[in-house]
Structure I
Amino acid sequence: MTRRTVRIAMNGVTGRMGYRQHLARSILAIREQGGLELGDGTTLWPEPVLVGRREHAVKAIADRHGLEHWTTDLDAVLADPSVEIYFDAQVTAARAAALRKAIAAGKHLYCEKPTAASLQTALELARSAQDAGIKTGVVQDKIFLPGLRKLKRLIDGGFFGPVLSVRGEFGYWVFEGDWQSAQRPSWNYRAEDGGGITIDMFPHWEYVLHELFGRVTSVQALATTHLPRRWDEHGKPFTATADDAAYGIFQLEGGAVAQINSSWAVRVHRDELVEFQVDGVHGSAVAGLRNCRVQHRGTTPKPVWNPDLPATEPFREQWQDVPDNDGFDNGFKAQWELFLRHVALDEPWRWDLLAGARGVQLAELGLRSSAEGRRLDVPELSL
């Protein structure tokens, strides 16, 4: 067995997602399992080089996990020929400039979404990477979640027949930060810092819909700021300039309609923080992060509307759980492993910077739709 080391510059690991999901639960988890077996007698060993602006924070993470390599000098890391991959989980506003540097340095790229704050920049990055001949990947974690993998299994098996509609509910109450601390960084609520739920979540909905049901062909959205006053990490009040809720209607290739609500100002009355209900001619399903339940047309009850009597039907009990039938690893780790195999073995890969640009496009059009109060077509992108 041969061990091949791949050095990965990981920028943004002091943030919540960069640390928990990408470093601890993905790269370090791959190391804990002994590396990534490639199937040809080679084990790929990821060697992270932690990058961040705050020296004490980066060093603390390195010390916690016994990692030797960390720095605050991104340029020096990119100039190091032994570093093959650059990963970016910084705030959105800082991402494009760092990706440009990494492309110029010839590094393979893997990054969080959105890839940029505008479609023009996202496409520029995708074209530059293509011209440089480097491999690129964008995190599209939702499609690797157990609930959506079960949903994909149903779709591939023809369970739904023609799909009619998709209804999505995402969100939870993010505290304002005055009498209870907020669960999200304050920059999420400042448009000038790249915040806003539309730019955060519409890229997710683009790839979920695209992967499972078909390309989004039109969007009609309403983005709003329900809570205009919040408090930052230092207890200082500020005016929220970014949207904290977005309500979208998406027409899909093939005719199905998707409606997805996204909100950081909603209290949860559902089984999971995100749920999708898919209704087809032959059956329906409700999928969340981990679970998926179905109701086939042969077992669909016949409710009758009668507001004068209390409801007696146990509606939730009329659905059947979809079994796991497989082991489901962490979604971020699963996609990391596929990207590493793509880099090492040139295996097929479709979640590149162009796919990331589609997400930015949908967010941009969603915000424009909201501002103009009309439905907008979503042109197909190409390089």
Structure II
Amino acid sequence: MPHTQILDNALGAIGGTPLIRLDKIAKKEGLKCNLLGKVEFFSAGGSVKDRIAKRMVEEAEREGTLIPGQSVVIEPTSGNTGIGLALACAIKGYSVIITLPAKMSLEKEATLKALGAEVVRTPTEAAWDSPESHIGVAQTLQKAIPHAIILDQYRNVNNPLAHEYTTGPEIIDAIVSTPSTPSRPSSGKVDVFIAGAGTGGTVTGVSRALKRKHNPNCVVVAGDPQGSILAEPSSLNEQEAGQAYIVEGIGYDFIPDVLSREPGTVDHWIKTSDEDAFAAARLLIKQEGLLVGGSSGSALVAALAWLKTEEGWKGFGSVEGANVVVLLPDGIRNYMSKEWFLETTRAAPTPLAHKINAILKDSKSSKQE
């Protein structure tokens, strides 16, 4: 919820992120539904992963497995969970070690170190169950360091629970509390929810909140990058199996325990490409003013692709008042040096740029005469 009182510390600024209309993109794509972005970079640590980091730490403290002044937190991560944990542990006084695949951005490493975490890079190509992987290295360190604990976002039930108890209800509250008007019609409920899948905790937890407590007919769609194996049926993954992908924070070469395979949790899977994801992220930045990262682009690609299927278009995309929510997991802060973002700065000069140059050139010539 919006923060209207003084907070005790930055942990109180986790969550409470806005639901924002993506009207320009919806119009461009010919959609009649309400296309809405749940914008997670407004959270204290800059991503949706702040939520699970906070809950995993606080629940571990309640259970007595994290001991102030003694425990060392270790976590294998693609970066954002690590940043959330480093933020929480900086406030609470725990030492932190983050194991991070080499492909993850320099900005993530810099942010982690600024928060006081130790960072260990691991080979991107290492299989998840290899001793050299970010998971394997974390396990090696945990065995060797006294009082070390891996909170383990891949298995920790507090990962999906954080989203079932916070992200999902926030989306519901925003939809329900926004009245339907002639100019802004609304069904009054969440009709479709789309998110990229990494650990799968987000899509699992939000799905449970929406379907069990709000709208059992809500359609949940998950995006999975080409080269990952999370999508179902598994035949969706065969064409690009093992292919390397650049987008960060989503997709895996194993199925995390927190990703529910229970029928009805995820209704549809959409495979996404790096090229499309980065183009969509740039579109969100330029058209909607939302400074998002590549995985947000992947989620938007999955949403638009599904809305253009027969089921998606007839049931929702072409329906005024249908509410389609896309989770945008993090911001551009972590990717400023990435080639896909730098391409934005190399765009051909605009007519306005030519006009500016002409004015300045004429002004310079006038002063020299």
### Query
Taking helix-only ellipticity at 222 nm (-39500 (n - 2.57) for each DSSP H run of 4 or more, over all residues; to 500) from the coordinates of each of I, II, which one would give -11000?
II
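Starting from the value 2.8: which structure in I, II was distance in nm of label points 7 Å out along Cα→Cβ at positions 171 and 355 calculated from?
Values: I: 2.8; II: 4.1.
It must be structure I, since only it matches.
Could you tell me which structure in I, II was used to calculate distance in nm of label points 7 Å out along Cα→Cβ at positions 75 and 323 as 6.0? Provide the component values of the computation, followed by the final result.
Working: I: 6.0; II: 2.9.
Only structure I yields this read-out.
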### Query
Which structure, out of I, II, was mean count of other Cβ atoms within 10 Å over residues 155-162 derived from, given a value of 22.2?
II
### Message
Going by FRET efficiency 1/(1 + (r/R0)^6) of positions 147 and 211 (r between Cβ atoms, R0 = 25 Å, to 0.05), which of structures I, II comes out largest?
### Response
I
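Taking Kirkwood radius over Cα pairs in Å from the coordinates of each of I, II, which one would give 22.3?
Details: I: 22.3; II: 21.4.
Checking each candidate, the match is I.
Quick one: Rg and Dmax of the Cα atoms in Å, for residues 115-242 alone came out at 19.3, 64 when computed from one of I, II, so which one is it? Please report the intermediate quantities before stating the final value.
On the way: I: 18.4, 53; II: 19.3, 64.
Answer for the origin of the read-out: II.
All of the numbers you see were taken from the coordinates with simple rules; none came from a lab. Here the structure is a predicted model, which means the values were calculated and not measured. Cβ atoms are built from the backbone, for glycine too; each structure is taken alone.
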